[in-house]
Structure I
Amino acid sequence: MTHGKAGAEVLSGILGKIFSRAVREIYGRGGMIAQFEGDAVMAVFQIDRPQDALDAATSLDLYFRKNFHHRTRLGNWEVSARLALTGGLIEWGIIGKRRLIHYVKGDAIARVASLLSTDSPVSLHIDDSFPNIGESSSVAANSDSEDTYRGSHVNTDRIRKSVAERFAPDLVLSSRLTGEFRNITTVFVALRQSPVEKTHSFIRSILEKAAYYGGYVSGLYFTSGEPLITILFGAPVSWENNESRGCRFACDLKKSIGEHMSCGIVSGTVYAGMTGNSRRCTYTVFGDTINTSARLVFKAGWGDVLVSEETSVRTEREFAWGD
């Protein structure tokens, strides 16, 4: 981030290559990207085609190891990646009324997150739950082109704009957003485990309140015991009072659902931009600000709103934060 706009342009170019390659590998082998998660993607394949999933993961693992160094006008940049394969049933769905969000969940999803959270030098983790193929992947050691895909290509119809606008703002749908560093406020929300309909009601409330305060809900994740939702204030639309909007949103949410939620709020600089390609893309952000807000929410007790010191200082005239 020290290189400013030039650094953002270089990072955008590197990420464009990486995520475009991931999209091609996954869809070219019959899979689909269920979710983008910051600087990560979650892909799913049919359970009866484990070889396709293994081939995609092996090929991407090889690609990352061969392309660890990226030469740029700002010097050599290093990019590494870790991958994990699990197996099992998943559930997907859509929640909301006027504002909608999709999700995937299941034990297989949670196991992936657990595998990738371990401190291990292994770049490709294969869980015991992944189907036993019995043969090594058929991906050649020098396969580094789009012509090596074996799997069938899954065709999907283009989504009508009227439908897409219920999931994402027009600014995102138009794909006019180039990679850049932005100052934002991130609100990470964890929901206490509750009956399904009650949980969905809480999520619908979060969607509506986020829209009211000018926030962008970037994702709904079921990678841990509780549903996690990330709301951004300052990306893709920036406000003069991002911190205030984020804090007012969190306090309003606390009033409405109380001890069924906890929040972590952090302000700072992140990388923001479109990732993927025309086949599958999304607007995403990542950086220490996102990671810190996630850590805060896991430290918070139910019903608590924890804010970083910087956010607290910036909003002290409007909010009386405790120790």
Structure II
Amino acid sequence: MLTIVDPLIRFGAIRDTLSQVLSERQYSSLVILADTHTAEYCYPLLGGSLPGHHLILVPYGEMQKTLETVGDIYRYFGELELDRKALVLILGGGVLSDLGAFAASTYKRGIQFILIPTTLLSMVDACYGGKTGVNWHSAKNQIGTFQFPEEIWIDMEFLKSLPVEEIKSGWGEIYKYSFLSQEIDAPASVAALPDMELVRACLNVKRDIVQTDPYEANQRKLLNFGHTIGHALEAHFMDTDQPLSHGNCVALGIAGAMHLSAALKFCTDDLANQALRWVGQHYGLPEIAPESFEDILVFMRQDKKASNGHINFVLCRSQADLVLDVAVSEDYIIEALHFISRI
């Protein structure tokens, strides 16, 4: 196992401190890895304070989270003759954070990298925890490593360029945190940007969990609440003309998990209905035919949390009281899929 670190998280305007922070680090080459969206909207916000560097661009989107894209990044690294003392700044959302960190953590057995999250979802969740990875045959995050970044830089200015759907996606993960902590409430709106203190609160919850269980042997599984169904929905719709954002799928996955929690008598119907009303108010699901449920179940069987032929869920008793590793029969899961398809 690798040594577990707690990376420094810097909050504030990056352009004001970038030059000084980088001058205090030892590196042989500086690379900025961006996608076609962050290169246009976020890279300019770094200002003119960047020292000499190389800019590597990859296409935007979940469909690029593949070994093929990692191979392209390796090729760029090789052409730049990066050595093991190079430093990579990964400027992007959750997809690029996972993808770029995987490339950096495996190239020459690991080069140092800093994460600069540019979406709400990546700020409140994806940037912290040391998980890197890519999808494999549409199944989410099947190949990856554990590798913590050197630092994480959070600048709320990046969020001002986000479309509404990306903001809603981030709120889907924030909603998850309202089940993990009594200090975080379900948001009243998913259209407005949060303040920095809410971002900090979500990261503090995740940090406490990850530092206790970095390799997901036990308590870190709490962070998977809503993700068993959520990841399967995301994978199912990925190749369609109506792909769903990660946060949207997590919110729908929470609805499914709460339906199962009530059906299996872990929580009251009132608590489940409260969650279902919230998800129904803010998120939706494209039309999904019942004959597609088997395809969605296939993705759940491939899920990393599945074991011994069982599809495992995190279910809920009450706020901040979740139950790990609940094996749920496929009949119950199909019933839950029927339910959320009507949200």
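Among candidates I, II, the computation of distance in nm of label points 7 Å out along Cα→Cβ at positions 91 and 315 that gave 4.7 used structure II. From which structure (I, II) was FRET efficiency 1/(1 + (r/R0)^6) of positions 235 and 259 (r between Cβ atoms, R0 = 30 Å, to 0.05) calculated, if the value obtained is 0.50? Structure of origin is I.
Work out which structure the value 2.6 belongs to, where distance in nm of label points 7 Å out along Cα→Cβ at positions 67 and 307 was derived from one of I, II. Label of the originating structure: II. Of the structures labelled I, II, which one yields 19 when relative contact order in percent (Cα under 8 Å, 6 or more apart) is computed from its coordinates? Computed on structure I.
Can you rank I, II by FRET efficiency 1/(1 + (r/R0)^6) of positions 203 and 291 (r between Cβ atoms, R0 = 35 Å, to 0.05) and just name the one with the largest value? The partial results should precede the final answer.
Working: I: 0.95; II: 0.30.
Once FRET efficiency 1/(1 + (r/R0)^6) of positions 203 and 291 (r between Cβ atoms, R0 = 35 Å, to 0.05) is tallied for I, II, the winner is I.
Match the computed value -13000 of helix-only ellipticity at 222 nm (-39500 (n - 2.57) for each DSSP H run of 4 or more, over all residues; to 500) to one of the structures I, II, and report its label. Kindly include the intermediate steps, with their values, before the conclusion.
Numbers: I: -11000; II: -13000.
Source structure: II.
Looking across I, II, the calculation of Cα extents along the principal axes in Å that yields 61, 50, 42 traces back to I.
When distance in nm of label points 7 Å out along Cα→Cβ at positions 19 and 283 is worked out for each of I, II, structure II gives the greatest result.
Who wins on mean count of other Cβ atoms within 10 Å over residues 211-218 among I, II, i.e. which is largest?
For this comparison of mean count of other Cβ atoms within 10 Å over residues 211-218, the top structure is I.
Read-outs throughout are calculated quantities, based only on the coordinates presented, and are distinct from any laboratory measurement. Computed from a predicted model, the values in this text were never measured in an experiment. Cβ atoms are built from the backbone, for glycine too; each structure is taken alone.
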